[in-house]
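Engineer: The structures come next, written out as structure tokens.
None of the figures in this text is laboratory data; all of them are computed from the coordinates on show. These numbers come from a predicted model, not from an experiment. Cβ atoms are built from the backbone, for glycine too; each structure is taken alone.
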Structure I
Amino acid sequence: MSAVEPKVEGEKLVARYILEQTRHNSDDLAAIKARLNAHDARFDRIDSQLSTHDRRLDRLEAELRSLRRDLPGIIAETLREEQK
């Protein structure tokens, strides 16, 4: 019986060590997950801002295309009015 007791105590120590490490790792993983969630939220905000800027650039591009198309007519009309 005395040979079995150290083995059981050794197994208990190993089990306690594993449990302690598991708790420690769980805490570390929870901290990493929290930071990852914060980064995800930040990237979502950046993505939203980029989408807003893309829409604004698209509108600006359309306005410039329209101006490029209409500018010769505007200049011609202005010159005709000045010649009157």
Structure II
Amino acid sequence: MRSDDRILVLEITDGRALNSAGLLDNRLFKGENRLHAVRDPMSSLWYMKYDNGILPQPLRQRFSSFNKLVDYTTLYFKRRGVKIEKIID
């Protein structure tokens, strides 16, 4: 059985990411903060949250499946020079 709280580990794909990422927390790339994908047990919808700090507005959405969350997040970060390196279950 897979976890209802999964950690998305991010990696910079080019040097410009830290300068152009906007509200992305730089601690995500240093391991000091983590991005979680969490399933709400009441609605079964997936959403994201940080360990610490405020999530950027485009990431404050609810998704009907984990795969849809990952697809959206992958495209969001790709435009910012960041990729999802791995998902910790």
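Engineer: As an exercise: log10 I(q)/I(0) by the Debye sum over Cα atoms at q = 0.12, 0.18, 0.21, 0.22 Å⁻¹, calculated from one structure in I, II, equals -0.72, -0.91, -0.99, -1.01. Which structure is it?
Structural biologist: Among I, II, the structure yielding -0.72, -0.91, -0.99, -1.01 for log10 I(q)/I(0) by the Debye sum over Cα atoms at q = 0.12, 0.18, 0.21, 0.22 Å⁻¹ is I.
Engineer: For helix-only ellipticity at 222 nm (-39500 (n - 2.57) for each DSSP H run of 4 or more, over all residues; to 500), the calculated result is -5500, so let me know which of I, II that is.
Structural biologist: Corresponding structure: II.
Engineer: Work out which structure the value 28, 27, 20, 14, 9, 3 belongs to, where P(r) over Cα pairs in 10 Å bins from 0, in percent, for residues 14-53 alone was derived from one of I, II.
Structural biologist: On the way: I: 28, 27, 20, 14, 9, 3; II: 26, 41, 25, 8, 0.
Label of the source structure: I.
Engineer: Determine which structure produced the value 15.5 for mean count of other Cβ atoms within 10 Å over residues 46-53, calculated from the coordinates; the candidates are I, II.
Structural biologist: It traces back to II.
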